[in-house]
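Have a look at these structures, which come just after this line.
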Structure 1
Amino acid sequence: MARPPDRPVVKDLAIFDCDGVLVDSEPIASRVLAELLSEAGFPLTAQQAIARYTGISVRAVLKQVEDEWGCSLPADFARRLGERDRAAFTAELQPVAGVDEMLRALAWPKCVASSGARDKIRVNLGITGLLRHFEPHLFSAEMVARGKPAPDLFLLAAAAMACRPQNCVVIEDSVAGVHAARAAGMRVLGFCGGGHAGPGHAATLLAAGASAVFKDMRDLSRLLAA
């Protein structure tokens, strides 16, 4: 997507992943995915789902499952997964601790670039009261040919927001997201404060290419300034 000629160039841009960075959805989504896969004859634990599938789109997850098991999932699996996700998120989803206060104080232009469907991004940010900080600047893997770890989504967000890739900072919680941001020529800050982040998560994100890691949203402004 080319930058419209009459738009000013944004000097700096913060690009946020959604799940696991803004909303603490990964433990819920992984539990629901593991339950539904197990019911369909693909036994999986929530922790295995976190380790294997965090940060990639549902379409990519289901393809990977079918490739791993060598057989097809039920035709209505994606629909049923979406329905269970929505019910669980409506009942349980919370914003990441401190994120609302951080966003209210953040002076940088900002947007969301997530592997989730755009409707899901909007609903989850709405449930948690965070949508007002970002709309209409919501970018989904549905909008590009290749999702994370390819750089397409982050490059789309940068172009749409009129910011050069080298002036963007991505806040990510997944290895796929870190790889995507680095491939796009962007600096990446790894967030390891979500409910799915285990003791080794910070080291994993640093090894993937994050320039720094943090687990408290109050630290983000300092890291962006650096």
Structure 2
Amino acid sequence: MPADSSTARCFALLPCAGTGSRAGTAQPKQYQPVAGRPMVQHTLAAFAGVPRIARVLVVVAPGDGFLQPQSTSILVANCGGATRAESVFNGLQRLLAEGARPTDWVLVHDAARCLIAPAQIDALIDACLPDAVGGLLALPLPDTLKHAGADGRVDATIDRAHKWLAQTPQMFRIGLLRDALAAHAAGGFAGITDEASAIELAGLAPLLVPGSAQNFKVTYPEDFALAEAVLRSRIA
């Protein structure tokens, strides 16, 4: 696939069809207010601060009318699937149908990572544009890693050297990622935990780009208070 970064555009794709059952909220967690706005709006604002993003596609569940696009740079598509991987795959197909090229780039980002900053998005784009594969934001594992036995007790301490925590955005060529996901569609995308894992199963090695500890995914009830505190500190 051509690697001409001078003509390839960058698109963003936000899978936003999940229910967030672990978050303990009455509505999908991406719509839960944080610092006065639905969480996904903070995420969209970060991408709006990156001029190199040609368009943002938000993939929502069929029948979900919560999010209404407020500019032509945001497209909301009701093509969410049963899994995150299916939602991303459907979203890639929609981007291509809307005029994106297979050689264009897509940055797939969790809607619940509402603390992503434009500077981090720009850093990922800068690192990936000249790369033949693409890559993802990630953090070197900072803590001691334990392995649990069936009884819930530690049965091993794992060397944390060369271990990274995957984050998003994850940036790959649209055609490359679509084909990598298509190879696992018949099996319900089993084993695909993020976009990088699909690329890895295709025999390629994504680039690891240092991210930020603040770019965490809001998952559990206590995460909302932490996200709120960080967002409030940015506007104080």
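Things worth noting here:
- Identity of the structure behind 4.6 (criterion: distance in nm of label points 7 Å out along Cα→Cβ at positions 48 and 152, calculated), options 1, 2: 2
- When distance in nm of label points 7 Å out along Cα→Cβ at positions 32 and 144 is calculated for each of 1, 2, the greatest value falls to 2.
- Which of 1, 2 yields 0.7 [distance in nm of label points 7 Å out along Cα→Cβ at positions 88 and 168, calculated]: 2
- At a computed 16.9, 54 (Rg and Dmax of the Cα atoms in Å), which of 1, 2: 1
- With helix-only ellipticity at 222 nm (-39500 (n - 2.57) for each DSSP H run of 4 or more, over all residues; to 500) derived as -8500, matching label from 1, 2: 2
- Taking Kirkwood radius over Cα pairs in Å, for residues 96-215 alone as the criterion, the highest value among 1, 2 goes to 2.
Just so you know, all these numbers are worked out from the coordinates, no wet-lab data involved. For clarity, every value in this text was computed on a predicted model and none was experimentally measured. Cβ atoms are built from the backbone, for glycine too; each structure is taken alone.
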